[in-house]
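Following this line, the structures themselves.
We did not get these values from a lab; they are worked out from the coordinates using the rules stated. What you see is a predicted model, and the numbers here were worked out from it, not measured in a lab. Cβ atoms are built from the backbone, for glycine too; each structure is taken alone.
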Structure I
Amino acid sequence: MLELFGTLGPSCADKDILVQMFQEGMSGIRLNLSHTSLLESTDWLQAYHAAAKECGIQAQLLIDMQGPELRIGTIAGSLNLKNNAMVTLGNAEEIPIDEHLLQVMETGDHVLLDDGKIELLIQNKEDACAKAIVIRGGLLSSRKSIKIIDKDITGPVLTKQDIENLQHAKEYGVTALMQPFVRNGKELKQVKDTLHQFDCDDIRIFAKIENMTGYENLENILPYADMIVIARGDLGNDMPLWKLPVIQRKISDLCLQHHKPFLVVTQMLASMANAPIPTRAEVSDIFRAVDEGASALMVTNETAVGKYPAAVIRYLYNTANEAFKWKES
């Protein structure tokens, strides 16, 4: 059967809820380390391991590294960015960003925030800040992703916090890591070498394909990855959205050709963050992913902050199981 991953967060960081999720078919969980650390998540992870033990499951713990993805800084509370409003970006401004990111911004740049949910247009660039108009608004909170369209800017393969987390990975029962924005095999080789340094060679490496560079270099990446992740959030920001299904299919086909397992993630059951049942389109998306050969599926906000984490896993498992039976028939 497929591997089915939830995401750990405040909505499911309770042993009883996690037990329900295992009982509904979850095989492992993701912890997003862009917003926390293993040490800061100790209570959540203790609840997770206790639930797995109660269910008699050798559960997978998948940590999602910070990696080279660019993010905004810390915001007090959240910002309600309304269409046509003016906002300021800078080191100590309304939307805090790193200096190196500010330096490459130019008037006329389109900026995507929070996986493309919010879009800004830079109206005026100064030395210490940039003024922008909100093209597509929404609620913005700390540490959300930021991307300047048509500019390839990345951070280090592993951040200082990534390396600190890997030092403690074994003691927290980590079984796999997700490396964001993989662009070539050399980056994964660096991750492998770091794992070896901390005696973590048995930790699987999931390579997230999140931009066209990673997609175009996929054959170079495949030998270094245990699993390819079709991460449709940021990947969909790197092209017109209507092209994304074709790219997803091409990645799937190439993985199958090379006998490399792949995982599909992003908005699998997005409506269930607030609704007890999914849309027809969502269950069809799950079915399609399995039918096209996925070895794993993952949900994110649906279980981390959604209202119905156990129900999310029920629909994910049952729909995937129907697709699996169809393929086997």
Structure II
Amino acid sequence: MEKMYGVIMAGGGGTRFWPMSRQKRPKQLLNLSGNDLMVNESIDRLAFSIPTKDIFIVTNQSQVSTMKEAVDGRVAEDHILAEPSARNTAACIGYAAVEVLKKYGDGIMVITPSDAYIKDTKEFTRIIEVATDAAAKTDKLVTIGITPTFPATGYGYIKYDMDEPEEYKPVKEFKEKPDLETAIEYVESGNYAWNSGMFIWKASVILEKFKQYIPDIYEELIKIMDALETDREAEVIQEIYPNIRKISVDYAILEPSAAGGDVLVVPGEFGWNDVGSFDMLNVLHDENEDGNVIVGDSIAIDTTNSIISSSKRLIATVGIDNLIVVETEDAIMVCPKDRAQDVKLVVDRLNEDGRTELL
């Protein structure tokens, strides 16, 4: 049996969840479901497949102390890897791969985001088993696709060969987020899965792909790898990491690897949702008879199809429809549900205005 490692990518800023999400406590460190912090739910899910002693978290340096406190011993402190700056998923995954290879030996990495919601943990665990088996047998890159339940325009898609008898299918190509008409075509064809951002591969295999497709980043990662377990480890990471080129692992490695026939997808359906913005909270909370999601203290009169979240104070609404209202200790945010993606613009403006106390 191949050694297995879990890697949870937890460096995101969660700007679409402002004012609840802040730089030092972003979305993955929030309890949006009412059960536990999103990162802890991610750890507990992976623990059905991988011992917690072999789970790593990659997070932003500014979040490390909060993360250590939040995970409360679930993950070893030296398995919380600090990124000096956010450099996108290629650098994040490469950093974890060199850490694993140098300190613990080769094995299969199961890489997941820290902030996805998954309803059916049992089926998710089974899909992980299929994917790790595929990665072990084939030495290919494996991703988990989500069987589409509607023509989503907010997700990327994976085109695959559905006639392949194995449960893991050869990937033909990765597609950008489509318009509605294209999304309908994708879903009706049955040849596409949503791109979940979950990956399974051997640490040695992914580093070979870095060497092949993004040699500039590979060279920087090798410098970090050489410094690991020396007295210069922290210094070298601080010096090199912020200069690594920003690029996603999808663009940098998966797309060209798929063209070369080296990517497999395991399509699955386990109640997945990436809960990317406030308008998705109905995935985590039941709507009431008026179509509202209400968290905290609220009086909603003639209020429909809205999301209302209060941390401490009463929120009272009268005669509104299709709005998001969020209250925290120091801020209130109101926007139409169909502008939920644009909440990040508030964070941009606060940055521009130098209002760092609200970030």
Structure III
Amino acid sequence: MPFQAAAATPRRAVTPAAFVRGVVAAYERYGRDPTEALSRGQVAPDLVNSPDGRVTAGQFEALAGHAMRELDDEALGWFSRRLPFGTYGMLCRASITAPNLEVAVKRWCRHHRLLTEDVLFELAVSGETAVISLREQRDLGAVREFCLVTLLRYVLGFSCWAIDSAISLRAAEFPFPEPHHVSVYPTIFCKTVSFGAGRAGIVFDKHYLSLPLTRNPADLDNMLKGALRLTVLPYRRDRLLVERVRRVLREARGRILGAEDIASELALSTRTMHRRLREEATSLRDLKEEAKFELAKQELMRGHAPIKRIAEIAGFRNEKSFSRAFRTWTGASPREFRGRYR
């Protein structure tokens, strides 16, 4: 699962030659010849040491993939011990059965420590943000940047795939000085990037952590056949918006919210909100109906409030329209539904 510095265009040459040199350094560590790997990636020898050289994601995938197999080390010489080919696939398997992204990331952090303690993954949640960071336990030397960037892209790529959603980063930070190829970092991570930080890390909205994993072990088997493409991050739709809209609607409890009200809560224009919901194959109308139904069910199952009051809480103008809608949803009247739970 090597790093690929590209968004969704594998033919665009944005992966810096510095990371190609990182692969070559792995061959030097093991006393092996990188010629075949460079050939597989169609990387010209004079590009390796070019300060401004770039290769495409496809080229780097072929280069690094061959190196990992040939050297039998998915860490490409970063750590004090070799990580045999297939190691990160095992890490994915340990995380894929988690109920949500938070549990999956915590498993990733915990199980990565079984692979090596040279670098430790940590997840921290504070306020509205979550941070996945790396704590260095040993000097990573010349491959420090390559290692830290790649490890963050691994966990980010897996996370996006697991929840089938882009994860929009708020910031990314790194402990090393600004590199010569700094211009590629917004493509790799996000626009807000800083260097000289205390440690490497990525920052994002904590609510992504509550999203359920949509993949299963069978999906993982298929993904691992082309796992090197994970870090290209081809996800365009952001499923978090749906969850944020649901949260606003749940908290309304009887207040009738218009599209403008909800968009304002989300700091979006109404037009943008509707467009992004369409991209996620849903609509505000559908989400409102879903929220009404869930709220009505909860209130009926508690079995205390009058039907008329539940209609108001669920956002209906009167009991009659509520009863009609509820029968459409469940095939039963509110009273019949409530009777099942008494």
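Just a few scattered comments:
- Comparison of I, II, III - label where mean count of other Cβ atoms within 10 Å over residues 161-168 is highest: III
- Winner on FRET efficiency 1/(1 + (r/R0)^6) of positions 121 and 177 (r between Cβ atoms, R0 = 30 Å, to 0.05) once structures I, II, III are ranked, highest first: III
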